[in-house]
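Trainee: In what follows, structures are represented as structure tokens.
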Structure 1
Amino acid sequence: MPQILIAAAHKSSGKTTLSIGLCAALTRQGQQVQPFKKGPDYIDPLWLAAASDTPCYNLDFYTMSAPEIQTSVYQHGQAADLCLIEANKGLHDGLDLEGKDSNAALATLLDSPVVLVLDSRGTTRGVAPLLLGYQAFDTRLNIAGVIFNQVGGARHASKLRAVTEHYTDIPVLGMVQKNPDLVIEERHLGLMPSNEKQEAAKIIDKIADAVAAQVDLAQFQSLAGELTAVEASAPAIPAARLRIGVLKDAAFGFYYAGDLEALAQAGAELVFINALTDKQLPAIDGLFIGGGFPETQADKLAANHSLRADIRAKIEQHLPVYAECGGLMYLGRKLSWQGEDYPMCAALPFDTRMGKRPQGRGYIRLQIEQDCWLGAVEEEIAAHEFHYSRVENLSADVQFVYKVLRGHGIDGEHDGLLYKNTLACYTHLRHVDKHPWTQRFVDFCLAHKRK
């Protein structure tokens with residue numbers, strides 16, 4: 001099972017753009033590319049999945065054990081012609097001083113050759129000590145090739161190649177020229193819902209054209225290493241025992257592919273709902289509202305009066321609901337953004353306001369404070385959060401499920417607001433061996449259905 005890890009010296013080097021281009025260009029050739037993304041991320045995996053026409057899976061030392069990471073890669077990648085793993089941040093970056101959770105550690109764990117993407121702006125001979133340093137810093141790594149990005153022209157390209165070939169033994173796989181058409185703007189790094197898929201496809205095509213023309217795809221693929229086989233087989237999907245609704249549209253789209261699959265493997269039929277256009281909930285036994293960009297669709301969410309009222313009524317009737325981040329915002333009374341207030345579901349007693357800076361960002365660690373379907377008291381959960389919004393005007397008598405040990409959550413000390421059978425939090429959970437939240441949610445919904 002061939003696999004390559006795409007890394008960089010630092011973030012914003014262009015590794016996501018090039019990973020998208022490599023996935024799309026190789027897929028065009030008839031190759032089956034299985035993408036993976038290091039770390040907690042929803043947006044890059046959506047682009048990688050669109051480029052390869054294959055779901056992308058996250059690999060994260062913070063929430064997963066090393067054997068679990070190996071099993072995930074083997075399970076999802078064993079039928080692929082190439083597993084392409086996109087790193088996060090720089091090759092050696094991470095929380096741990098010794099790099100135990102870094103991209104380099106992931107490459108070592110998987111025996112994955114590393115292809116470095118280097119932003120070459122403003123440098124020529126200086127790339128040599130950088131490349132030599134990466135080779136010397138951790139000799140367990142196989143720096144198998146380099147792709148120079150943001151190259152200034154033919155003369156710049158020839159200098160970079162000459163320097164690399166003179167001072168190092170690292171193959172130059174490509175020279176990707178500076179091109180504003182290949183820059184994925186922050187707003188493009190969105191959810192690619194149905195009404196944006198055509199625009200996203202055009203962007204991916206442009207990137208694929210550039211990568212195919214400027215990167216030696218055959219040489220790139222020839223560098224792939226083989227992952228040692230582990231015991232891993234795709235779990236069978238049982239007959240559905242209940243129906244769980246999932247809001248999925250331009251406002252809500254932050255869902256891990258593995259979590260949705262885990263819900264199905266636990267016995268749930270997933271029913272996708274568009275919060276912008278569907279007028280009421282279908283017949284469901286539970287509801288999952290993920291994160292996303294509700295602020296950009298706030299006017300349409302607010303205009304859909306009947307769905308908001310139906311969700312509020314179903315919550316009052318004890319429908320099991322789990323909401324994360326954007327989902328939490330939607331269940332509040334109102335959302336304030338850019339000087340405007342937009343009414344939301346008013347199912348939970350608070351308002352939310354969008355800020356200009358992140359209110360909570362990065363890994364979070366929680367401790368369960370009261371028994372609920374998520375787990376027992378004192379159980380700890382490793383997860384992540386990323387939100388620009390904050391909760392305001394929160395009622396004093398609310399119940400919280402979580403004590404925040406690391407991170408911010410709702411108020412810096414708590415997260416997981418509990419009301420009847422609804423749990424809403426800023427935390428984004430992942431279904432992992434240590435915390436199989438999807439199985440627990442399905443079991444909770446099933447127990448409620450049987451009542």
Structure 2
Amino acid sequence: MKRTPIKSSLKSQFQKGRTCMLLLLVSAMSSAVAADIKVNSLPALQSAISNANAGDVITLADGVYTSTEAITIDRQGTAAKPITIQAQSILGAEISGTQGFIVNSPAKHIIIKGFKFTHASSSAALNAGSSFIRLTQNLYQTTGNGDYLLINGSDQEVDHCTFQNKNSLGKFIIVRGTGSQIAERLHIHHNYFYKQAQQTGNGNETIQFGLSGFSLSNTNSIVEYNLFEECAGENELLSVKASQLTVRYNTIRNCPAQFTLRHGNRCEVYGNYFLNTPGLRIFGDDHKIYGNYFEACSVAINMGNGGAEVADGAPLTSHDRPDRNFVVYNTLVNNITNYVQGNRKNGLGSVATTFANNIIQGGGPAASITGPYTNGVWSNNIIYQTNGIGDMPASSFNETNPQLVRDASGTFHLKKGSAAIDAGTGSFVFAVSDMDGQPRKGPFDIGADEVSNATIKAQLLAPSMVGPDAK
């Protein structure tokens with residue numbers, strides 16, 4: 001009987017094994033290749049999402065779709081190959097009905113782009129455990145009581161969206177977290193918040209960033225280049241209840257509600273434009289308020305009169321006494337009330353506030369302080385044509401014309417030759433940017449404007465500069 005040589009048999013087995021490996025590799029590569037998937041129904045959209053791989057682009061045809069179930073996302077892309085879920089054209093696909101997109105753990109590196117959401121409120125969420133989710137160029141006008149968007153997960157981005165026409169209880173954006181930790185490293189920018197009708201009661205802010213239970217945790221998030229117009233809601237427009245949040249280069253115009261650092265510490269608020277609003281209210285410790293522009297506000301800057309001291313064990317829900325806050329290099333023009341600390345029965349006032357290198361021109365008294373203002377530092381401010389100095393110490397200001405002129409941007413800037421130029425004093429090295437986003441170079445100019453030829457990176461925002469159609 002003829003036998004097959006062992007060597008030949010081994011060679012044959014090797015070739016078969018190599019063929020199998022190549023087939024498996026080709027199959028794996030084929031399944032990993034990004035796909036361009038077009039769908040025209042919500043069931044097809046959900047199926048495509050449920051089977052998506054990194055780099056896939058899922059496009060929903062333009063039209064109006066009525067949802068009855070949540071559109072859930074739990075797939076993972078990568079930083080280099082995110083999964084994109086988009087409308088065929090910007091705002092061309094509308095999701096109405098009762099449910100929206102719910103992004104769950106462990107979803108990661110997902111882009112949701114170009115949708116119009118008119119479904120029921122409190123039906124859109126970026127839940128805990130999801131991360132690196134980007135919501136961009138969407139319009140939110142959801143219906144009924146509830147919130148437009150909930151963010152629980154960290155490392156999320158919301159940009160170039162419009163949130164508009166809210167006529168019922170709830171918020172445009174609500175930020176939470178997990179346990180006592182607020183969501184971290186969020187980036188909320190270039191959005192348009194427009195027309196939120198006034199409501200009675202508490203909890204109807206435009207953006208509620210945290211709760212008292214999260215207030216001592218650090219968010220390290222940024223809210224920037226957003227435009228707020230005609231948002232009333234309640235008395236708080238942006239309510240910050242977290243620590244280490246940066247709020248910069250936003251425009252707040254014709255809103256009868258205020259930005260409030262309600263709970264938390266070590267926030268930075270700079271380069272913002274406040275026009276015809278109740279301005280900025282401050283509680284908590286170690287905040288840095290600089291480079292902001294306030295014009296025609298009912299109140300410009302309101303240093304809170306503390307109701308308790310959290311550092312001594314008071315409940316986190318307290319109006320925490322403001323301690324060691326800096327209010328420097330701001331410009332206040334023609335405000336009904338300029339710098340105030342309001343009344344509170346048995347109030348603790350504030351401690352060690354620094355108010356320096358600010359310009360106050362026109363409007364009511366320069367400063368109106370009620371209650372304890374312990375160890376306050378007043379220094380090197382410019383006052384001009386106000387209705388008196390009020391409670392500002394005589395040694396803390398110069399009464400001179402700062403030569404502010406309204407320029408093409410629509411806001412008041414320093415005229416060359418102003419006494420404010422290079423006149424800043426004190427060591428406030430954190431105040432490195434002015435109202436135009438230009439770098440400050442020492443000695444700094446008094447007020448929010450630094451006269452400079454550097455590139456302008458911030459300005460008074462118009463609707464064309466934010467939202468889905470921004471250029």
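No value in this document is a laboratory result; all are computed from the given coordinates. Not measured: the values here are computed from a predicted model. Cβ atoms are built from the backbone, for glycine too; each structure is taken alone.
Trainee: Out of 1, 2, which one gives 0.10 for FRET efficiency 1/(1 + (r/R0)^6) of positions 230 and 334 (r between Cβ atoms, R0 = 35 Å, to 0.05) as computed from the coordinates?
Mentor: Source structure: 1.
Trainee: Here is a follow-up. Suppose you compute relative contact order in percent (Cα under 8 Å, 6 or more apart) for every structure in 1, 2: which one lands on 13?
Mentor: 1
Trainee: Looking at structures 1, 2, which one was Cα Rg over 2.2 N^0.38 Å, for residues 246-389 alone calculated from, given that it came out as 0.97?
Mentor: 2
Trainee: Continuing with this model, one more query. 1, 2: which one has semi-axes √(5λ) of the Cα gyration tensor in Å, for residues 38-133 alone, as calculated, at 20, 15, 11?
Mentor: 2
Trainee: Match the computed value -9500 of helix-only ellipticity at 222 nm (-39500 (n - 2.57) for each DSSP H run of 4 or more, over all residues; to 500) to one of the structures 1, 2, and report its label.
Mentor: For helix-only ellipticity at 222 nm (-39500 (n - 2.57) for each DSSP H run of 4 or more, over all residues; to 500), the value -9500 is produced by structure 1.
Trainee: Let me ask something else. Consider the structures 1, 2: one of them gives 71, 49, 41 for Cα extents along the principal axes in Å as calculated from the coordinates. Say which.
Mentor: Comparing all candidates, it corresponds to 1.
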